Structures are given as structure tokens and as C-alpha cells.
Structure P
Amino acid sequence: MKCIKNGTILIDGELQKVDLLFDETIQKIGTDLDTSNCEEVIDATNLTVLPGLVDVHVHLREPGHSEKETIKTGTRAAAAGGFTTIFAMPNVLPFPSSEEVMKDYLDLIQKEAIVHVYPFATITKNEAGQEIVDYASLKKLGIEWFSDDGVGVASKEIMKEAMLSAKENDVLFSCHTEDMNYRAPNASVHASKINEEKGWIGIPSACESEQLIRDLELVQDIGNRYHACHISAKESVKALQKAKDQGLDVSGEVTAHHLLLEDKDVQGPNWKMNPPLRSHEDRMALIQSLESGVLDLIANDHAPHTAEEKARSMEKAPFGIVSLETSFPLLYTEFVWKQKRWTLAQLVNWMSTTPAYRFGLFDRGEIKEGKKADLILVDLEHETKIDASKFESMGKNTPFDQQKVHAQIVETYVDGQRVWKG
């Protein structure tokens, strides 16, 4: 048994000066608790205790791309950023499209991960968009989440077949929507006047929104569970709002970088991500839609690449930035500490409670007796600076290097065990 004393703990949306007893789960919350049986008393003076964050969109790269990231380094980055549960996207090699491959992948995760990792299986075999996988067999392994992240399922007929099977097997689709008919070769940024003047080829918002609209129309007919990845455009928000008004079982995520940056901020490959940073109007729509509940949660789309890859031209550099170690400090600093637009409780809800519940993990995401002891201790009192050279992640590709933040993860506990200490 361990005990946290002298900290401020977020409970039921309110900050409270209470103590906390825990082993693998939270045993007791209260004032002046008896700590005589505790093997360790953790002094959280001047620290805030929060539920571990939950990220439903992470690229761990291993197996297949371990020159970019490994399960070990990626989960250390997660712990350093306050994330105790992450969902790993399936664009690894071999693709987790079969029971056999998934068993090996789960074994590797069990061996290497220091936080909870739930892998997605693919929607179509090898993300090729041609043949759906056997959702029933993968669900027997505990896999209830499927995605072809990185590509959209181009064929409406294949997607309809996939959704019908998903409905039958009661699994959740998490979809990257991208209609490549709208994307020119070498396109790297949002299609806007700002980017055209820099000589960069743009990606229109319709590239994302049109396939999302198609998918949501299928969901209306079929009634399956559907989650939209990294929403970036106001047109996508409008489509999601319509689907929710129709009572469909749909949800959507937004990334920290799409909440913080827009097309005018792009300076080079470390600002290149897919979907791209869009207009000011789009960014404001994302913020407002998160606040109104049209968008449900914040995810990271943590996408590590090598320094050599990101040193290429805008046209040739890969899409994506790392974000596990920066998203909470950045969002807290901008929207809670500076603007006072959000409360800490709202931010934690979007980064922990809601993603946990939407993806069926009802034993975490809140600090309550009986829940998992997935906890983070955070310093919200002192200013620090993001230093990419010190990231736990192998990827250093961030546009936020050297940015000042007013939040720092101090310790991270998973199942009651300390897995990271700053």
C-alpha cells in the first residue's frame, strides 16, 4: 500500500486537499488517513494529483519501424507526458490484421510497455482497402477497436461490408478519413492563400470531410459505433454535428496541435502533419466544437520520425509530429493558465475520462475508490521550457521546442507502481 499526502487531488471535477491510499487500485480517499501500513508515503506538497491521461491515437512504430520509435521508448514518452493508457495505431509491420499476428504483437507489448497499451487491429487486411478482417476472431483476443489509420477506406462498398460486420460483432471503428481524389501529389499543407504564397501545394478540407460525410451516411443506415480521428476542418465538425443530432453512436477527436496552431504558423517540416494545420476559422470551430460537445475528446496522433526524414523538403518529408510529452503542458498553459477559457477539470475530462469511457475502459479516467491507481503528479506552479533534446521519445520532430509551459509531469503511476519520475 502507498499513500499520497499533502497534495491537491482532482475528484468529481473539484480540487480537494485530501489524502489517497492505493495499491493496484485506489483504496481510500479522505483527510488524515492512517498511513501506518503504507510502505511508501508520497509527499505531494505543491503538486496536483490527476487521473492518468488516456490517448486513443498513438503511433508506436514497432514492429517494422523501430528506427523511429519502439514500444519501450514510446511508452516512456507516454509516461513522461502523463499518459497511463494509450491505443496503438495498426500501421506497423506486419499489420495486425489476423489473430496470429495480433498474438505476437500483444506478447511484444506485454514485454516492452510500461503503460497500458491497447492495440488497434486493421479494418481491412494490411490497410489495403480490399478485404475486411475477421473482427470476431480478433475480438476473442480482447481487441474491440479497429482502424486503417493513415489511409481512408476508399471503396464505399468495402466500408459498408466492414461496418455491417462491425455492427454484428459490436466493435468500434476509429477512422482516418481521406479521399485521395482531392489530394494532389506532393501536397503538404492546407490549401490556403497563405500557403500558396509560400509555394506549397495544398490539401483542401474536402479531402477529409467528404469521406467522413460518406462514412456517417453509412453509419446512419447500419447503426454501428464510429469514431472520427483527428478532425481538422469546420466542414467535418458540421457533419459530425448532424450525425449526433440524428442520434448516431458517433464521436470525434481533435489533436492538441490543431487546437493550438493554424496555417499561418507553418514554418517547415516540423509543422507538417496529416490532416494539415488549417485556417484560423477552422481552428476556432474546433475549439468551440470541443467546448459544445460536438467533438468529444483530445488525442495526440503522436507520430515520431527520424531527424533525417524531417530534414527533407516540405514535399518529401513525412507527415506527423511527436506530442505525447507536450500536449498536456501546452493545452493547460494556453487554455487554462493563460486564457482561463477552460478549467483543469474540463481538460482532464477531454484527455482522460471521456476517452477512457468512449473506448470501454470504465475502470480508469477518474480518481475514485475502486478505480485503477493510474495517477499523475503534476506541478502547475512553476514555468518550464519544452526541450526536445530531452524527450523520452526517439522522435524530436515537434514545432514546440523551447516553448515555455506552466505545467510539468513530476511522477506517473500505473497500477499503483511508479513508472516515471521527472
Structure Q
Amino acid sequence: MVRFATRHVLAATLGAAAAATIREAQNDLGALADSLKFRGSVYATYSAVLPRAIQAYDTISALVNDTGLAPQAPTIRSSLARLITESSYFVTESLQPGFEPDPLESDSYLTASVTEWSYTVKVLSNNIATPACDIRSNLPPAQACTISSDAAPGTEFRDNALTPRMIVIPTGSFTAGATDDEHVRWDIDEGKKPFEIPQRQVSISKKLAFSVTEVTVAEFDAFIQATCYQLRNGARWWNPQNVSQFVFNDALSYRNPGFPQGPDHPVVAITRYDAQAYAQWLSAITGAVYRLPNEDEWEWAARGGTQTTFFWGNDLPPAAEYANTYDDTAAAVNRFRWPSNHLVDPFPYTAPVASFKPNGYGLYDVIGNAREFTADDWQKNLSTAARDGSIHKGPAPFPVVRGGAWNYNPDNLRINYRSGYLSSEVATNMFGIRVVRDL
């Protein structure tokens, strides 16, 4: 009895200590969330965030091995590590002599970035005691069709009823990047031109299968229904009540992105981490390797064997046949501050996938409908990047998205258009996903 009582008292003491550490961690996370606000400049904003993020990281690290009381501690620590990396990047960059923010660091973008991070931190804090999720648990035996790198380009297949329809694309080489003539013709902003130059020769030597369409709401929902995966929710949007503001809205989700969607529309309003979790689930239920495409793989596939501004040519008007864009239909409903491209299609928001003609490799909606996450981290300039289709690792985990969306200007529908979002937690009602499968 004495030994039992001693163990009981010791357990109670340890439990009380852990509970106190959890309270301390949640207090630090609350202080961090409060610090995540735009303060007028890059340096002022992130120099205030960085010490708070480090403090919260150190406190949560003490709970990482306590899977009983704080099962989410490892996930929270991983998220805080990303925020520390991002904040350090901004502080270091902004201290460089002659620093000028680039177009991706505008006041409105940074405001949205810290707002979504503040919301993320609050969600993480609230869920600290939530059981950890293994999306690979309780799954049926893996089921995949027989397909190999010997399959001819254009071969379509589906591994099982839960996976997207895939198509094999060829290998080959292309020229990535824009020319001066393209920049002049499409009146590209001076601050964004460096993202697309210089041109570089890229070779894709590994045969891949791409999803024929963007991943649909129904396909993504099957993943959510089959697993314990929990989404953060919340996304950026152009506020219909003030169409000059691109802001974070915590009420949005893939089921409610701010406009009506059906099960055959592209899933949007998810983060790149949600997209990667979906690809990991596809891998688990098939035994194959599903993933997000690398940026150069995406561009090779999107071009469909062409070297033109759009995969259908160099002129915009055919977009009415090939892409869901910001046309007169969308402009009449949304009234965004930029002009319509003066084309007409039936869709004011996203369209059901494959509503338009495919490119030369049989892929639908690589331009328009939803932008697509890639596996790469953002690099402003790719002049020294690998040219073999391998992943680009940037200085911070900022996601790269490619392809235009349902509300995009003509110059942003060009295949050469590149941009990243300087927050690893970004989700918008314009961003979706397309997956690849290794063969």
C-alpha cells in the first residue's frame, strides 16, 4: 500500500507538472497569436513575431514526449518551426542594405499572412489535447492496377474507386521562362519579371502519370470521410463586400469556399499540407507513390508539348474553349477591381472539372479554374536551379502555385506566370491540387 500510494502521489505530481506545462504552452501560444499582426513593415511585423515563436517552440518542446496529455505537441512544434523559419527569413531579408519589398510582400499580402498564421496558432492551441491522427490506420488493403514506366503516353488508368483518373505523360525537354517580347506584349509588372527570367532548358526524364483533372471536392471528401484527418479550415478570398481586399476568412472551407460548388468541382480552400496529406493517403490505399508535382514537372505537363504562351497558342480568345477564366460572366457576378478578359463562358466561379478542352497531353484545366500547389518552395529566381525536374528547395517553406484561376487576369493565365505565397499556411478559394503518380 505504501509503495502504491507513493506511485500514486508521484503520478499525480507528474500529472500536475505536465498540466502546468500545457497551460504555460497555451499561454505562450496565445501571446504568439496576439503578436501576429501587421505592424507597417516587414521588419516591424516579423521582428515582433520571432521571439514569441521561439518562446512557444521551447515550451511546447517540453511536451513532445508526453503523448498522454499533449498528443498534438509534435505537430505544434513542427508548425512553430516553420513559422520561426519564415519569420527569420523576413527579419534577415529586411535588414539587408537597400531592402525593398517585392510584389509578394505587399502590405495586404503580409496582413493576410499574419492573420492566417494567428488563426492557425489559435487552432493548434485549442487542439493540443486532441488525439494524434495516423491517416494510414484502419485502411483496407492497398489496391492498385498494374501500370509501369513502359506504359505509352496517353494511357489512362485509375488505381481503384477512390483514386483520381490518371494519364501517362511523355518525357522530354522544354524551355522554361518568358522572353522580353512576352513581357512587353502582356505588360508584365516590373517587379514580377525577375520571377520568369532568365529562360532555362529543362529535361523531364522520368515518365509520370498526372491526374487528368484537378482533384475534385468529391475525391478530397472521400479522404476526409475515410480518415481522422482534421483540417484547419479558413482561407483567403476577395471579400464580396469590399472587392479591393484579399483577406483571410476563418469561416471558409473546402465545403464552403465562398461560392457554390458541386462534387465535381475542383477542391479549393485547403493548404499545401492538406494536399500532401491527401497524396499520402492515396499512396497508402494503393501502395503506389502519389505526390504533388514539382514545379518543372507541372510546367512540362501543362504545356502539353507546346512552347507557346498558352497551351493552345499565343492569343487569348481561344481561352473561351480551353479555360475557365475571369470572363464577362464572372465579372458580372463578382465585380472585382480588375477588368474582364471580355470572353464568355457559363461559370462565374469554378467550373466542374473537364468542362473545357484538354491540352495536348490530355490534361484539363491546367490553365484557369483553380491554381495548383506544387511540391517546391518559392525561389524568386531559378537561374541556378536544377534543370532535371527535381524539386526546388527555397530558404523558407513558402509554397509555389502554378496555373491561372477562375478569377485571373490574362497575363496571369500564361504558362510562364510564376508566383509563390510567403506563408506556408496559405489557403485561398483559388488554389486547388493536381497529383502525380510515379511509375
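FYI, it's all coordinate maths here, none of it is from the lab. The structure displayed is predicted, hence computed values, not measured ones. Cβ atoms are built from the backbone, for glycine too; each structure is taken alone.
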Top of P, Q by FRET efficiency 1/(1 + (r/R0)^6) of positions 94 and 286 (r between Cβ atoms, R0 = 35 Å, to 0.05), largest first: P
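Comparing distance in nm of label points 7 Å out along Cα→Cβ at positions 30 and 150 across P, Q, which structure shows the greatest value?
Comparing P, Q by distance in nm of label points 7 Å out along Cα→Cβ at positions 30 and 150, the maximum is at Q.
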Which entry (P, Q) yields the derived value 0.40 for FRET efficiency 1/(1 + (r/R0)^6) of positions 278 and 382 (r between Cβ atoms, R0 = 25 Å, to 0.05): Q
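With helix-only ellipticity at 222 nm (-39500 (n - 2.57) for each DSSP H run of 4 or more, over all residues; to 500) coming out at -7500, pick the structure among P, Q it was computed from.
P
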Winner on mean count of other Cβ atoms within 10 Å over residues 86-93 once structures P, Q are ranked, highest first: P
Among P, Q, structure where percent of Cα pairs over 22 Å apart, for residues 142-333 alone as derived comes to 61: Q
Structure responsible for 0.10, with FRET efficiency 1/(1 + (r/R0)^6) of positions 46 and 230 (r between Cβ atoms, R0 = 25 Å, to 0.05) calculated and labels P, Q on offer: P
Origin of the value 129, where volume of the Cα convex hull per residue in Å³ was derived from one of P, Q: P
